[in-house]
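Derivation of every value follows stated rules applied to the coordinates shown; laboratory data play no part. This is a predicted model, so every value here is computed, not measured. Cβ atoms are built from the backbone, for glycine too; each structure is taken alone.
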Structure I
Amino acid sequence: MFYFSKTRTSNAKKQMRSKKIMNKKNLFSHNIRSLPKVDLHRHLDCSVRWSTLVELAPQFGISLPNTAGCQFDEFLILEPMKDLASVLKKFTNAQKVLASEEILTRIAFEACEDAYNDGVRVLELRYAPTFIADGHPQLDFNKIHNSLQRGISMAKSKFPMAIGMICIVQRTKSYEIAKKVIEFAVNQNGGFIAVDLADNEEGFDPKIFAPLFQFAKKEGLHITIHSGESPCDLAAQWVKDSIDFLGAERIGHGIQVVRNMDVLNYVQEKKIPLEVCPISNFLTQSFPTYESHPIRSLMNLGLQVTINCDDPGVFGTTLSDDYEVLHRVHGFDSEDFRSCNQVAFNASFISDSEKQIFRDNFF
């Protein structure tokens, strides 16, 4: 029998403990997909499956390169772009296939199916009627919405999920067009749970749209606003303006509040949840690296943080990929994810009666 010194025994125990921790982390990483999830910020019109996109593209005169790598370059954003405007421009390539009622029904069903297979049980999908309608004169707002609703209804009959839709106003369009979109959303008799203001923030003051969003809120729709995404010194102030003037109950992204502690504290005091999208924020260069993303700091400062995937079709990702990044880079564990999902569940605009049956998954 050999007797180890106290030092060697201590080192051996440390190595064993370290190995156990590492095995536990690896096991958790492999189980990320099975975690029940809430996704509050997912663009339906940017959630087209890659296989569906490749299948449909030739039908609309989109010639595909011969290699998969070149095809990816044509449609997907897999590496950081130089700015948000460049990202938004690339989205238009995939938009061309959203050209018929049948296709819209299909992509809505597939988006829900993909989310369900990734562990999502409470899902909010948002889309911009104007984005889909551009270049597709055969589609009006009603045809677009009814087609998407059919796909979602098909998915709900097959997959146990709570699903709601949010109508997006593109801030880059005119005020008159924005007014038509808001009126359309209000007149859908429960077809939407909320309205949103999206697109490139820089050069488009959110306060201009305040009367439209105040009207929507009076008509019973919830408000979430894309804001504080661009790495701009004014971004934090735009977040505050979105809350004060547009009545935002949640903020899409909002991560640039770290630039202004007064605004950050204001958001924390108001208990406004942030719809954070880590991979998206890196690919759009809201922050230059995953390591520099402030999500952990925001949580430590008491802000209500949720985790979302934004544009899984265009980014070629799933929500589990965002979880994996947070686990690997920021040390998120199951309790961190549970905490964020509890915030998201409570912040979801989907009716309590519909989402209540999934409560036990998150609490």
Structure II
Amino acid sequence: MTTIALDAMGGDHAPRAEVEGAILAAREFGVRVLLVGQQEAVKHELAKHSHRGLPLEIVHASEVISMDDSPVMAFRKKKDSSVHVSARLVKNGEADGFVSAGNTGAVMATAHFILGTLPSVDRPALAAPFPTSRGGVSVMLDVGANVDSKAVHLEQFAIMGEIYYRVIFGTRRPKVGLLSIGEEEVKGNELTKEAHNRLKRMPLHFVGNVEGRHVFAGEADVIVCDGFIGNVALKISEGLVEHIGTTLKEALNSTLASQVGYVFARKAFADFKKKLDYSEYGGAPLLGVRGILIIGHGRSNENAIKNAIRVAAELSHAKLNEKIEQELSEVGVSAKR
């Protein structure tokens, strides 16, 4: 049975959303979940739900990292936080992966120092799913693990993202694109130009540059970029989705005269929200660390937590890290050499 450690104290709705998500995951997927957090708070939340016979256990962690804590200071001073304990469970082989919807910077810093990176990985990358107009999903990386990158790092991101896409979405040969300001090879800054030259020589299905307007069009399955640019793109996209949702809701409430028309419109609006709902994808994996780590949105609800646990279990079962290490070793892409 796959075992996933869950930071039960991370996220805006902890520990309620975490406990409910863990129960759903254990029931639907048969995953053993270690609820890591302040024992009394987690036990109190568990008592509200029927969970007899489910593979759920509480692992006590006395400290909590808040969203306002400095990532580095949280790592240094809160050694018994739910994030630290979860990472140590993975390092010690007591869990196959861990999930957290807590302070992203603190989670990444803790994973970097406690788990470390794979031997062939220079820098880990955060991969985020973007729903496309074709009904599928594109994955963008890096979306925030690094504020600046070299071309060799973008090469590694491309390989890790391509492997991740194969494992999760079942596409045999995913299309890989490089995010830039134009489709032409000569467009972009020095980083994207060098990365383009490197990527076209890699054993990947590289489709060249993609522009920001192509992110949701499904032009590429894996979109590679620097972490600073990727994080800006992610945050703008999240804000735009919220804005469109609010605007559509206001329009429906103010202009529909027919009750029948209102019912159909509400159904269409619900379908629209589901397609763009981050909770359907669970969270973003931090690729390249020694262990499986899924970082969820701070607002993660129980559905997002459930799906994050599912993805963590799938990546562990598929031996994602072994595949990343093997393929990076074969192509010899590293700034360390």
Structure III
Amino acid sequence: MMTQLIPTTVVGSYPQPDWLVDRTLLSKSVARVHMHELWRVAPEYLEQAQDDATILAIRAMESAGIDIITDGEVRRESYSNRFALSLAGIDADNPGVTVGRMGNTSTVPRIVGKIAWQGPVEVRNVQFLRANTDRVIKITLPGPFTMAQQAQDDFYRDAEACAMDYAAAVNAEAEALKEAGADVIQLDEPWLQAREQDAARYGVSAINRALEGIVGPTIVHLCFGYAAVVSSKPSSYSFLPQLVDCIAEQISIEVAQPNLDAGIFASLSNKKLLVGVLDLGTLVVESAETVAGRLRDALRFVAPEHLIAAPDCGMKYLPRDVAYGKLCALVQGAAITRRELTGEK
């Protein structure tokens, strides 16, 4: 497992090639239900094409020097729908609607029965990633709280009970992913800060159930939404200090684009922190010194051994050359900061 001071990682996604997905269609929304029309490759060749694109994402992260890599989420239409639509109790063919985080109406899965895990969804992807890199690998899953918020509930009529069944399903998948070779498990929970009252009631309980018994590093990722979709972001998190009580060892926080005060880290002193130091709301590639400056700011409140350098969020919507340039800057900026801390040349 990674022991380097201030290791670097990605949050999850890396840009899919234009030959694989229709990026114009991708930019219009974040898929909650199936978006088969996103793929440019015929169904009989799609898995092979996704494998090829995954190799490109892996090699880009390795070439940039990232320490903890993912599969780039290349096979996913969005961060959540691939797993969420695989569960029992979901009617994806006759979807419902819900009000999104920005107040807009979204088409979402409809819950018509008890939510339950039906078998592995991302296991082959972990096996493929493990077979194609010797680096520490991370796999991401949509969190139970977020999935419950991204669905129309026509069965439970009890938001907490719904979220806890989602949590049990996530837990079963996480166990299978660890067995398949995943080093790190990350839960994506962007809706925690958007629905803070519900989050305060059962958000931590749902996370703890989802991660129960999972050995090794575990992460909860919070953000305000993809930069390509949400341009105006709050200046603080409405739900963050409460995560001190969750069993996840690490918390991933978007910082650069919303220009958050690093003082927020003080409330999570018992956690390792993935600090977002790449602003994905701009196509300008940060300099290594800009990244180092953001890391220095975080170090005013975070112990060096608790700091992990990361982008704000997934890089899915960026042009590939921009994403790669930003990852190189991330690695170089972390190296500058590491040398300053250790005195190495």
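If Cα Rg over 2.2 N^0.38 Å, for residues 134-213 alone is calculated from each of I, II, III, which structure is the one that comes out at 1.06?
On the way: I: 1.24; II: 1.06; III: 1.13.
Structure II accounts for this read-out.
As an exercise: mean count of other Cβ atoms within 10 Å over residues 302-309, calculated from one structure in I, II, III, equals 23.1. Which structure is it? Numbers along the way, then the final one.
Details: I: 23.1; II: 26.1; III: 18.9.
This figure was derived from I.
log10 I(q)/I(0) by the Debye sum over Cα atoms at q = 0.07, 0.09, 0.15 Å⁻¹ was computed and gave -0.30, -0.49, -1.22; which structure, I, II, III, did it come from? Before the final figure, lay out each step's value.
Details: I: -0.31, -0.50, -1.38; II: -0.30, -0.49, -1.22; III: -0.26, -0.43, -1.34.
It was calculated from structure II.
For mean count of other Cβ atoms within 10 Å over residues 46-53, find whichever of I, II, III sits highest and give me its label.
Working: I: 18.9; II: 11.2; III: 16.2.
Max of mean count of other Cβ atoms within 10 Å over residues 46-53: I.
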